[in-house]
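As C-alpha cells, here come the structures.
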Structure P
Amino acid sequence: MENRVSLIIEGSYPYVAGGVASWVQQLITNLPHIEFELILLLSKDENLVQRYEYPPNVKRVDRIFLMSGAKKPLFMPSKFDLLPEAKKFLHNYFSYEDFENMILAFNNYKNKDKIKKQALYSSGVYDLIEKQFENGGFVDKSFLDFFWYMRSIYMGFLNILLFTPNKTKVYHAVSTGYAGIAASLCKILSPKSKVMLTEHGIYTRERLMEVAISEWPDIESDVYDSSGGISIYQNIWVEFFSMMSKVCYNYSDLIISLHHKNNDIQISEGADRQKVIALHNGINLKKFEFVQRDRVSKIPVIGFLGRIVKIKDVKTLIKTAAIVCAKNKDAIFKLAGPYEEDKEYYEECVQLVASLGLEGKVVFLGKVDSASFFKEIDIMILTSLSEGQPLVISEAASCGVPTVATNVGGSLEMIDGLGLDGIGPSGIITSSVSPNESADAILKMIEDEEFYKNCSINGRLRAEQFYNEEDFIRSYDEIYKRFLNWQA
C-alpha cells in the first residue's frame, strides 16, 4: 500500500479554472512533502485542455470516464453474469452488505470489457429496467425516455464499479456524488485505508439546484410532479444523488465542510456527528494588498469575479445592475471570470445586457488577475444560487473591498461572522434571486460612507483571523500525517 494520498475529483481539476480546481492546486502545491495520486472522474474521453500543470508531488493520475460506453457487439448478449448481485442490491435497496458484495463481484470479474457489454446490452438488463418501469408507476409514461434516463444514471455507476484503484493509505474525495462512490469503492477494496471527504458545497443541494434550473425534454404536464415542482425523471436523479451522499458519509472516516452551517446539513442527511468537522479554506494574504476604503469612488465600480454559469445567477446580477444604473448614472459593473464552461448561458447574459440597454455599463472582462481586479473595484457582488465557501469574499475583503452577497453557503459567516467574532459586518447579505434587494444593498454602500468604511476595515480583520491560507494548509497537513501514519 503506497504511503500516499489519493485525491478523487469529479469534473474539475485540472481542466476547469477556478473554484474547486484552484483549491486542489493550492492544496497540492503547498504540501510538497506529501505524495499525491489523482483519480479524475470525467464525462468522456475528449480533447480536454489542462488549465493547471501537475505539481512534482503528483505521482500518478488515473481517469474514470463516467459516460464511456462499450462498442455494440455483433450478437447481443442474452445474459448478464452479475445480474444476481445487481438484482439483490436493487431488491434490498439500500443494504450496505449487498452494495459491498456487488462491488467485490464487479472488481473480481476478470473480463471487464465483457461484463461492461453485458451490463449495457444484455436482454437481462433490459428486462430489469422494464420491471423497474412497471413497478415504479411509470407505465403511463414513455418507456423509451425512462430507459435512457436509467441508462445514463447507471452508466457512471458502472464505470466506477469496473475501476480498480491503486492501493494508497488515504483516499480523499473532494465531493460526494460519483467521487464519493469511488472513494467508497476504494475503502471496500482496501479496508485498511482511511477515507476522508471535503464538501465545498453540499453535493445533493447543488445537484438539486442544477436539476431544477436545467431544461429537460419531458415537458408534457403528465410527467411532472406538481408537489415537488420538478419532473419525475429529475426526481430520479435527485434520489440517486442523495443515495450517493449517504454511501460516502458511511465509508468516510472524516467528513469536512467549510463552515458549521453545512456541517448541520451533512448530519441531517446521514453523516455521523462524530466524524464531522468544519475547516475553513484560506487565502494567501501576502498576495492581496489592503487599502482602507473610506468611501466609494465618484464613479462607483461594482465587480463580480467568478465563472459565468447558471449556479452563479449572473442574470440576476445584470438585472441588479439595471436598477442601480437607473438610480446612479455613473455606476459601472465589471464581470470577470471564465465563460467557456457554459457558452450558451454566457451568450444569454450578453443578450440580456443588450436588451436592458446596459452596453458600456456592464462589461465582461474574461479571466483576470484577481489582486489587480480588486484594485479596480469599490464593491464586490455575488448573486449565487449556491456556494460552498466563496473565497472571493475573503480575497476582496483582504484588499478592503466590501461584498454584497446572497445568503448561500458560507457567505453569511464570512461577511457577518454570525455575530460571534466581535468584528462586525464586512458587507451586506441579501436574498437569492432578488435584484431589488441586491441593488438596495449596493446603493447603501454608495451612500453610507461610515458603514462602507467600517465594512472595509472589518473584512480584512476577519480574513486575517479566520481565512488565512497558512492555517488551512496546516490543518490538512496534520490530518494527512495522522492518517498516513495510522496503523490498522
Structure Q
Amino acid sequence: MSNKKMNFVFFFPDEMRADALHCYGDQTVRTPHYDRLCQQGVTFDQCHVQNPVCSPSRCTMATGRYPHCEGHRSLWNLLKENEVNLFRCLKESGYDVRIYGKNDLFSKDAAPLGCDEMIVAQDTFSSPIRPVAERGEKGYYNFLYQPPEGTIQDTADYKSVERGIQFLRSHTENDKPFFLFLPLMYPHCPYTVPEPYYSLYTNHASSFSLRPPCSQKPSYHELIRTYRETDSESCHKIRAIYAGMISFTDMLLGRVLDALQECGLDNQTTVIAASDHGDYAGDYGLVEKWPSGCEDVLTHVPLIVRTPGAAVGHRVKECVALFDIMPTVLELAGIQPPEQIFAHSLVPCLYGNPGDPFRTVYCEGGYSATERQCTEGTDKPSTSWMKNSANIYYPKYLQQKKHPNSVERTVMMRNSQFKLVYRTSQENELYDLSSDPLELHNIYGDPLYENIRLKMESHLLSWYLATSDAVPLHEDARITRDIIK
C-alpha cells in the first residue's frame, strides 16, 4: 500500500441484528451487497454491543470505554466535549470527518470537535405514516405500520446516502483523507418501508421461524407483550417487514460500494458495516428493543470490514465487541489510540488471524429507580411527547413509569459457550449457548451449572473492579499551603 493515508466509509444502520442477514445465516432475506462485502472482506461472526440502546451504544463505540465509565446508559447523555473519541482523534489528526444521517452520539458542544460537517436527518419519511390497526383496536401499539406514501428516494436514509455519494464523487487526490460516517435510521421501528420492499416477504411471513415466548424470563417480557398487544400473526408479519427493511438497507449499501468503485477509491478506502444494536422483531413475542434486554437478538450485530491489502473472505468466529472498531480504525489510520480504553484492535484479524478464543464480551443497560434522568417513564420535557396515548411510544412510557423494576440495571457477560445476565432485583439468566443458542432455557438456578455460574459471577466482579473508572490523564496541582485568603 502507498504512503497515502487510509480513507474510511462507516456504514451504520440503526437496530440491525446480525442473524437477519443472509451472510449471517438467514435463508429467506436477500442481502446481496452485504454478501458481497462479506466475500471481499472479513466478517466477525460474534460481534456484540456494549449497550442495547442507540445513544449509549454509539457513545461507547466511539470512546472504546464501557457504559459505566462515563455513565453512558441513557438516551440523553451524549458525548461531551471533554471525552476523547474516535471522531475527534481522526479530525485532530488531519482527517476530513463527514457525518450524514442520525445523530444520537454528539452533544451540541462536542459535535464541532469531532467532525467537519454533520447533516442530521430530521424525519425518516417525507409524509405521515399510519399504524395498520386503528386507535383503540388491538395491535395499535405493536409498531406494525402501513407502507409510507412516496418512493424510496423520499426517505431520509436515501438522502443521507446520496449526500455521502456526492462527497465521494467530489473527493480529489489532493484532498485530506476522509472518514465518512453514514448512521442511518433503518431498520429501526416502526416496521414499515416503501414499496416494493414492504411487500417483499409478506406473502410468506409464516415461513419466518420466531423464538417463542418462554418462562423464566424477567418480567419485562410479559409486560411488553401485554402493553404492546402482540400475537403470533402480527409478530410474523413484523418479521417479514423487518426483513424488507433489511433488504432496503442492503440496497443502500450497494449504492455506496458502487460509488467507491466508480470513483476509484476502492484501493485506498476501508469499508466498515456494523450497527448499534438489534431488534426483537417478533422473537419471544416482543418488538423493538429494551434498555435492560441482553438477548443475542439485541446484542449481536453485524461487523464486516473490507480494507485494502487485507484478508478476503475470512471469518472470525470468536467473540468481539462493537467498540473494538475504535482502536481498529485508529491503527489502520496510523494514529496512536488514547490511553485508558478497554476495546481491542481487530487489525490482526483483518489480515487473516483468528480472534481470542477466551474473549469475554460485556453489555450493560437499564437504570436504577433513583436515576429518573435516564428513564423514559419520568415526567420531564424530553419525554412529554411520549405521554400522549396516541403516540406509538406511550406503552414504553407507561410500562417504565408503572413498573420501574422492569428496566432495572443489568449487566451481561458472554463468551463462546455461556451467557450470564445479572440484574439488581429481577430474574437473573444463564444460558448454555452450545445447547441452547436461542436462549429459551434459563439455567441460572440449575444446580448442575452452579460452579459455572459462581465462576462467571466472580469474573464479573473482577471485571467491574478493573474497569470501574479511568482517572483523567491531566494532573491538578496539589495545594501545599494556604492560598485562600
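Just so you know, all these numbers are worked out from the coordinates, no wet-lab data involved. These figures come from a predicted structure and were not determined experimentally. Cβ atoms are built from the backbone, for glycine too; each structure is taken alone.
Observations on the model:
- Per relative contact order in percent (Cα under 8 Å, 6 or more apart), the highest-valued of structures P, Q: Q
- The maximum of distance in nm of label points 7 Å out along Cα→Cβ at positions 37 and 165 over structures P, Q, that is, the highest value, falls on Q.
- Read-out helix-only ellipticity at 222 nm (-39500 (n - 2.57) for each DSSP H run of 4 or more, over all residues; to 500), computed value -14500, structure in P, Q: P
- Structure responsible for 24.2, with Kirkwood radius over Cα pairs in Å calculated and labels P, Q on offer: P
- Among P, Q, which structure scores highest (criterion: distance in nm of label points 7 Å out along Cα→Cβ at positions 21 and 133): P
- For distance in nm of label points 7 Å out along Cα→Cβ at positions 13 and 413 computed as 3.3, the structure of P, Q it came from: Q
- Each of P, Q could give distance in nm of label points 7 Å out along Cα→Cβ at positions 317 and 437, but the derived value 1.8 comes from P.
- Distance in nm of label points 7 Å out along Cα→Cβ at positions 173 and 253 - structure with the largest value, from P, Q: Q
- Structure responsible for 1.3, with distance in nm of label points 7 Å out along Cα→Cβ at positions 85 and 301 calculated and labels P, Q on offer: Q
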